[in-house]
1. Of the structures labelled 1, 2, which one yields 0.10 when FRET efficiency 1/(1 + (r/R0)^6) of positions 141 and 333 (r between Cβ atoms, R0 = 25 Å, to 0.05) is computed from its coordinates?
2. Once FRET efficiency 1/(1 + (r/R0)^6) of positions 77 and 133 (r between Cβ atoms, R0 = 30 Å, to 0.05) is calculated for all of 1, 2, which comes out largest?
3. Quick one: FRET efficiency 1/(1 + (r/R0)^6) of positions 85 and 197 (r between Cβ atoms, R0 = 30 Å, to 0.05) came out at 0.40 when computed from one of 1, 2, so which one is it?
4. From which structure (1, 2) was log10 I(q)/I(0) by the Debye sum over Cα atoms at q = 0.10 Å⁻¹ calculated, if the value obtained is -0.78?
5. Quick one: relative contact order in percent (Cα under 8 Å, 6 or more apart) came out at 15 when computed from one of 1, 2, so which one is it?
6. If FRET efficiency 1/(1 + (r/R0)^6) of positions 93 and 173 (r between Cβ atoms, R0 = 35 Å, to 0.05) comes out at 0.80 when worked out from the coordinates, which of 1, 2 was used?
7. Identify the structure, out of 1, 2, from whose coordinates volume of the Cα convex hull per residue in Å³, for residues 101-244 alone was calculated to give 157.
8. Among the shown structures 1, 2, from which was the value 4.8 of distance in nm of label points 7 Å out along Cα→Cβ at positions 229 and 317 calculated?
Structure 1
Amino acid sequence: MQAVVFNEFGHSDVLRLEELPDPEPGPGEVLVDVTATALNHLDVDVREGTSRFPVECPHVPGVEPVGRIAALGEGVEGWQVGDRVAVYLIATCGACRYCVTGRESLCTAPDWFVGMGSPGAYAERVTCKTSQLVRVPDGVSDIEAAATNIAFATAWHMLVTRARLRPGESVLVNSVGSGIGSAAVQVAKLAGAFVIGTSSRADKLEKAKELGLDVGIDYTSEKISEAVMRVTNDQGVDIVYEHVGGELFQEGLESLAKDGRLVTCGAHSGEVVPFDIIPFFRRQLSVIGSFVFTREEVELCFRLVAQGSLRPQIAATFPLEKVKEATDLMESRDFFGKIILLPGGRS
């Protein structure tokens, strides 16, 4: 099979298209022919060796394959060759206190399968445990599923599950042109929120308004927290959806109303930030960490896409051999939505 491999950590020029042996499914596993997979900034962290996950070279990156089951391992029941599936990125133990209480992303004994501890989705085929499989429903294409999996499930986990967004609340979404940013605008609007979003480009803000954004802020021309206070009559927002880090983390805190909460899942613009404790406790603010999502949340988001309630945004698609161009586009931020690789052709 063909797969994208890097043999050393570095920039996109370390990516190589190579011919690798086809993987074989073990007991309780399936082989998946990958038809589509979305690019994620986590892929960049893995490739550059900064992800803080145990990655060794040579390595095949990619964390969210979508495709069809091609072969069944010994003892597999409930699945058939040809089933359309997405793969949950963690092989969880299913037995720890977090797994049995519906918090499987916090599993105490995870097998980091897809794109981290084991070969990932930038390949024509992957193997995974049946516990990682999520059915892709009719009405959702493989490309749409790849653009939905992590982006919408992350947004749902952050806003609804972790931050407990309620109808009528206000939400600030940073970087609305990103995959999880454009997803968050839709999830927040679907939940009944007033949505404010940021971007460095007017065209991205306009496109986000088509998805439900109420007010856009160009952070190159206006300080975010000051703009938020202007829009909210100096009240601030109830929730800040933060996935950027760096200076935007503090801007998010300054944009919150009293008793507001900031929920965060990433820090690509800076992992260590200054933190002023005094206004934090005097205004009774909350900072909430959010890690990945659950398979149930993926299934829910797939159903909402099938119903037309959520719309994954496809910025561009690339064949596997164009992975460097695809990755460079993602790192340029000159796009809106999700970038998709097509290892098995368009579907």
Structure 2
Amino acid sequence: MTAQSGFISIQNVVKFFGRFQAITDVSMEIGKGEFFSLLGASGCGKTTLLRMLAGFEGTTTGEIYIDGQPMSAVPPHERPVNMVFQSYAIFPHLNVRDNIGYGLRKLKLPKDQRQAMIEEMLALIKLPGYGDRKANELSGGQRQRIALARALILKPKVLLLDEPLGALDKQLREQMQLELRALQRKIGITFVFVTHDQEEALTLSDRIAVMSAGKVLQVDTPAGLYERPKSREVASFIGNMNFFNGTVRRNGAATGAIETEGLGTIPVPVDMLTKPDGAAVQVALRPEKFVMSDNQPTQGQLAIPGTLNTSAYLGERSHHYIKIAGKDDPVAVSTPNAASSIGRQAGNGQIWLSFNPASIVILDPD
């Protein structure tokens, strides 16, 4: 048995469905009390991994440990986990109280103890007094809270959530994100959350595993994934990103530079350069890292002239697409909507883009 450092330890897990390999040698540790998200596009393997944690799918090879115990031989109903699904799975013929207390029936607890536990859950999900309501009398958000309460009443060590907010409209979804995060912090148990929504993962999570084609590309904090992606695939999936081809130039023991197509020569500390002189790299830069102005910035700043192709007004921010020399695709720039950014017209004169060299991310080329 291999030592584990996490409350949940996933060690060299592989999963085949026939000849199709759904999970490829996944290893990672999840801490006790952590809100941990599995993030990726449809078909990346995140739900398969969640179902293996639940015991609904077995591993082909590898092992999963929860609280130090191997799970391969433990059936789903004996694992210290419970699961919340996107579909809520509320029983329509039962009222709220009976839905929440459904899992308590097998424990054969005294009636007054069961009722006390149900009332405690109703208070926890901020629905006191709703016990006699029928399922068809509840909103989508209320049904999701009932599903959470039913999963939590058995006091699992781990709560597994398979895109539980996916069926909600945008405003309610954002409200439920805040409530879910507050609930997890209050009860303090480990949450493992599956989503394809990058913004949702960034909002909710302590750490995130980005998955693609059955592999884990990177595990990091939300800020770490956004500011320091380790590959183009992660950089592209988390938010918007501009990419520029570049070449490493080592100028000395402490300084270096990257010659780029579009951004010119960017001075960087030599400790940012892991490649030898002349090596090809890609420079990545988030749209909001650019400063856009009508006038050329003061001497000494890195500034690139360009022409506005188009803009999209999004309320608090606008997204602009700027044509610059040396790059075929327009550069995406995001700006807060100060008065100067409202009403810009495409092709209306030259504009300038400036940025801090510390904002760039250096990645391997494609």
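No lab work stands behind these numbers, since they all come straight from the coordinates. Because the structure is predicted, anything quoted here is derived from the model rather than measured. Cβ atoms are built from the backbone, for glycine too; each structure is taken alone.
1. 2
2. Values: 1: 1.00; 2: 0.60.
The structure with the largest value is 1.
3. Structure of origin is 1.
4. This value belongs to structure 2.
5. Values: 1: 19; 2: 15.
Derived from the structure labelled 2.
6. 2
7. Corresponding structure: 1.
8. The value was obtained from structure 1.
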